[in-house]
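Structures follow.
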Structure 1
Amino acid sequence: MKRDECLKVLARHVTDEIVVATYQAAFDWLVIRPHALNYVSIGAMGLASSHALGLALGRPDKRVIILDGDGSLLMNLGSLVSVAEAGPRNLIHFVCENGTYEANGAHPIPGRDRVSFTVLARAAGYRSCHEFADLGDFASRIASVLREDGPLLVDLKLEPGEKSPQDYQYIHGRAAREAFRAALRSA
């Protein structure tokens, strides 16, 4: 599946959820679904799941969606155990699996032909896990997956799609942080 096409399908089902996105998924998401409750986790590789866990625990009234990268998640596998232990029913963890550290030159991740993020999440104690490699299958099933209680992990087998602008000035800028903070207070 092309990442941008997959995220466009997901965006049709997102309403007022907090979306924690990292690296290329974040750049794509900001173009596909700009929203004040988008939390961009760039510059802290591996911490999207930890940031999302904090938000899910702090705001149990809001669904929290993570758009994580496979390389990013590998940097913080312990977060799977922390998420499972806390058990937030409002947390949905998407892993954009392309087998590379895309943000760092598309170098292959270790174990790219062997690692299974759904197996790791199940072993850690996630309530439910899904894997999608076909856009039609994803489109037909995502609505029911999003209705499940978390924590759940959704592994998306992806390849790069249309390249989105990488506006580091915006994501590292004060305006993005202030907009998220204000939206979180009023949501």
Structure 2
Amino acid sequence: MRLEPGAQADPERDRVAVDGRPLPPPTAARYVVLHKPRGYVSSRRDPEGRPGAGRLYPVGRLDYDAEGLLLLTNDGALANRLLHPRYEIPRVYDVEVGGRVMAGDLGRWRGGAALSDGPAVPRAVALLRSSERGTWLRVTFAEGRYREVKRYCKAMGHPVRQLRRIAFGPLRLGDLPKGHVRPLTTTELEQLRSLRGP
């Protein structure tokens, strides 16, 4: 029996117990991409009891009325790194906003806006299509602040009608159908592990 702080245990050979009760074996890291549909919650807890994910936890969140790419994992260290503002992991969104945004307006959009928690400056803004009903933009942010895209678009005078995250760091939504999940590819796992750092 070893009780000193910092003692190393080999889960293959050693029995680890606390107060005589064995600890469960470590869980293998799992990573999946979900195409979250609108109408689902992507947080760990929901006081209203709406549907959510199970034992894998979302990295970041998408609002109830948003859809798109959501990484689910049980790798807490990687999740923390992906969410920390210092690492500036890009998040790419296709956003339908109310009103007409023209190509000539993009300079103003790229210049940023003042939000209640400080300035927000997108990494990129591109015009996808525009009509009388609204305008689709592709917007990239790297901070992951609370409802940043919605607040930013509202500050620009064009409230969000639809929001879809199509990329998060090296991960791409692609043609994954709504409500479906897929495991990460070997390349994606390697790219994520390189983000984890030493």
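Values quoted throughout were computed directly from the atomic coordinates according to the rules given, and no laboratory measurement underlies them. Values in this document were obtained by computation on a predicted structure and should not be read as measured data. Cβ atoms are built from the backbone, for glycine too; each structure is taken alone.
Quick notes on this structure:
- With helix-only ellipticity at 222 nm (-39500 (n - 2.57) for each DSSP H run of 4 or more, over all residues; to 500) derived as -4500, matching label from 1, 2: 2
- Set 1, 2, criterion distance in nm of label points 7 Å out along Cα→Cβ at positions 28 and 92: the highest-scoring structure is 2.
- Origin of the derived value 39, 29, 21 (Cα extents along the principal axes in Å, for residues 84-171 alone; candidates 1, 2): 2
- Structure (1, 2) behind the derived value 0.93 of Cα Rg over 2.2 N^0.38 Å: 1
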